[in-house]
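Take a look at the structures below.
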Structure I
Amino acid sequence: MYKILIGVLFVATTFAAAQVPVTFEKTFGGKDDDLARAVVETKDGYLIAGKTKSFTRHRDFDAYIIKIDKNGKKLWSRTYGAERDEDANDIINYGSGAVFVGSTKTLGNQEKSYYINRIDQNGKHIWRKAYFKDGNDEYTSSSVVTDGKNLVVGGTELHRGFTTSDVSPLVLQLNSRGQRIWEHYLGGRKKDYINKIIYTGDGYLVVGKTESYGHGDFDMYAIKLDKKGKWQWYNAFGGGDDDTANDVIEADDGFLLVGSTNSFGLTRDDVLIVKTDKNGKRLWQRSYGGDYTDQAYAITKSPDGGFVVVGRTESFNRRNGFDLYLFKIDAQGRLIWQRTEGGKSNDAGYDIITTKDGYLIVGEKKSDLSRDSNVWVLKVDFNGKMK
């Protein structure tokens, strides 16, 4: 009987320990500005993409990739760049390694070009590409996605005229060796931007902001493309002031666009979420926030059918500046809970993913005594809390 009791206690204790979510808070970086823009889960941890000024030789920014394990311990970090600015705005798993995209002022044209890098599981380069169409224009790549074989990269071209500047979204597809398959512009006669692109199985959905097709100033902008990059539909959402979509996620019955609005807030920016059907028709929209500036940068699914959003807030910060803003909504957009994290200076969350026991968030955290930021990583449970 004694042996059986000990065995039962051991199994029960082991099971209970296995159910406790892993939570942590980590910062990475050096004496200068460092921040994270995107994160992706791997088999043994997480890959974080951003930029650093702490670990460069030329006092410029370099693209910065950090690999951490499931408990937040750093396994390795690497910088990518040369004598001028480079950054990483998005990262995905690809093959046995990853692909990250951003912008480069060192390679490509004389201004700024798309920066597309394929790396192995240890962060070593397999290839890198700098893409541009005109030597005098500026190109910033904001997002990358794969259909399992080819890559699709989304970003923006800034064309400087004599008195005005044209801004157009530019999407291109590459094969596994980084060779271009097709490219398409997605803008109109005014300024339009891409912030995020996702793969939908039958094509791609691109979101950002538009002056060409909106109702006032900038509006949220959604464009559905087929697998060859051809337009299937587009729509704009917003009011008389500026509205933008920073991220999008596919739901069972449509899409959720998340960003910020100056049209429907009280006085300053509020978080704006728009739910559409599969054809881009708006089903509902809601704004979130308080009396001051509140912005959302990323959204992820929760296991119970809801969604969790991350960004930054002034409204719910009892100190000066911004705090990281984290909140959960149900499938109809009703607020379930909200949290803030941060110190006395400006802090923000720029990306979030769902893990088996919670959510992982990356962004930037400024110390209370310095204007410089560090890469900030938070692992919280399904209620948005740490231990």
Structure II
Amino acid sequence: MSPDTAAKFAETRKLFPHTAHSVYFNSASYGPFSTPLKEAVESNIAIRVDCREDDSHDAFSTSEALRADYASLIGAEQHQVGIGLNTTHGLNVAMFGLPMQPGDEVLISDVEFPALYYVARAAAETRGVTIKQIKSVDRRTTVEAIEQAIGPKTRMLAISWVQFFDGYKNDLAELAALCRKHNLYFVVDGIQGMGVEPVDVVKLGLDVFSSGCQKWMLSPQGCGFFYIADKVFDSIKPPFMSWLGVDWGMNFSDLFYFDKPYFKAARKFEIGYYAVLNLMGMKASVEIFKELGIANIQQHNHALIDKLTAYLNDHPFYTVTSSLEEKHRSSILTFTCKDYALLQKRLVRSGIVLVHREGSIRASIHLFNDDSDIERLIGELDTFADEQ
């Protein structure tokens, strides 16, 4: 990383007030708020408290700008991106909207985050499709296991880009090629990789990509976006619709029209008016990612993880449980030890915020972290190991 880029990260760290008193390694749960986000939200609140003007149109201009912003971050075009409330929004569009017949199969790993499974389960109960779980080995789902699970009725593969509990990054390029080979829809829950791992959804050939923004994208809870490929757009028949699924030309004083065509864009599948405070927060946050660049963020995060990994691998008390293989690593590092749950509580009491998941401590390293955070964690780990 160049000195100029490193300086940008140092300056960005100053935008996060928590760094003055605590170490935050929990963006895989939800991200901390920056000062620009706080100011953007407070500015909108002030406008609504004062009520000297109709500012409702601000939501539309901001949402349009966000579609362009998110599209640029994932290699898509603006019309292919819609604003949602969470990852689940886009998953519902896929599970309930893509063409499938009763008896068709949806492939899902048996170590998936529940959000994906329960949307698929509801689709199965409603549409008569079948969920076929792919058997994992050591909690990893291989391309070979997925291909072996494909049968004559298989129509969709739905998978997380990065697994929540250990940071295992599935190889989207290999999986997309597999889906093309077998003519399957490819649906991706992108939340644990979005903002920290580069992706080009168009080049890869994904059909639906959905991500909440409350985690790594450092935005308020209850917001996200989704991508829909042009090749599947016309075939999607969603079970829901909004009056804002058509183009009013921003003329809301003349609404007695009931024959307007739906948008030929992903925004067709958005649901009604926006959570405006969230939009303002999202816009402030996305500017950070545009400034730093996701490839640079990945490099920054992985360098910090390398430092922590080196310590853990050299210490007999700790065991790394994340994959360290280059194509499967992410910004999540997990490790375990005797009494890992007790250790996690000790770390939180010492001002190091992280969680434990599925038998391991999960450290989510992000753009506002630096060497001092890693050193502080290592110091606490040394103390805990010495006491055992």
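Side notes on the structure shown:
- Of the structures I, II, the one that -1500 was derived from, the read-out being helix-only ellipticity at 222 nm (-39500 (n - 2.57) for each DSSP H run of 4 or more, over all residues; to 500): I
- With distance in nm of label points 7 Å out along Cα→Cβ at positions 95 and 359 derived as 2.7, matching label from I, II: II
- Once FRET efficiency 1/(1 + (r/R0)^6) of positions 199 and 311 (r between Cβ atoms, R0 = 30 Å, to 0.05) is computed for every structure in I, II, the highest value turns out to be that of I.
- Mean count of other Cβ atoms within 10 Å over residues 47-54 from the coordinates reads 25.2; which among I, II: I
- Which entry (I, II) yields the derived value 26, 18, 13 for semi-axes √(5λ) of the Cα gyration tensor in Å, for residues 191-350 alone: I
- Origin of the derived value 24 (relative contact order in percent (Cα under 8 Å, 6 or more apart); candidates I, II): II
- Source structure of the calculated read-out (semi-axes √(5λ) of the Cα gyration tensor in Å, for residues 87-150 alone, 21, 14, 9) within I, II: II.
- Structure (I, II) behind the derived value 22.5 of mean count of other Cβ atoms within 10 Å over residues 63-70: I
A short reminder: the numbers here are calculations on the coordinates, not readings from a lab. In this text the structure is predicted, and so the values were computed from the model without any measurement. Cβ atoms are built from the backbone, for glycine too; each structure is taken alone.
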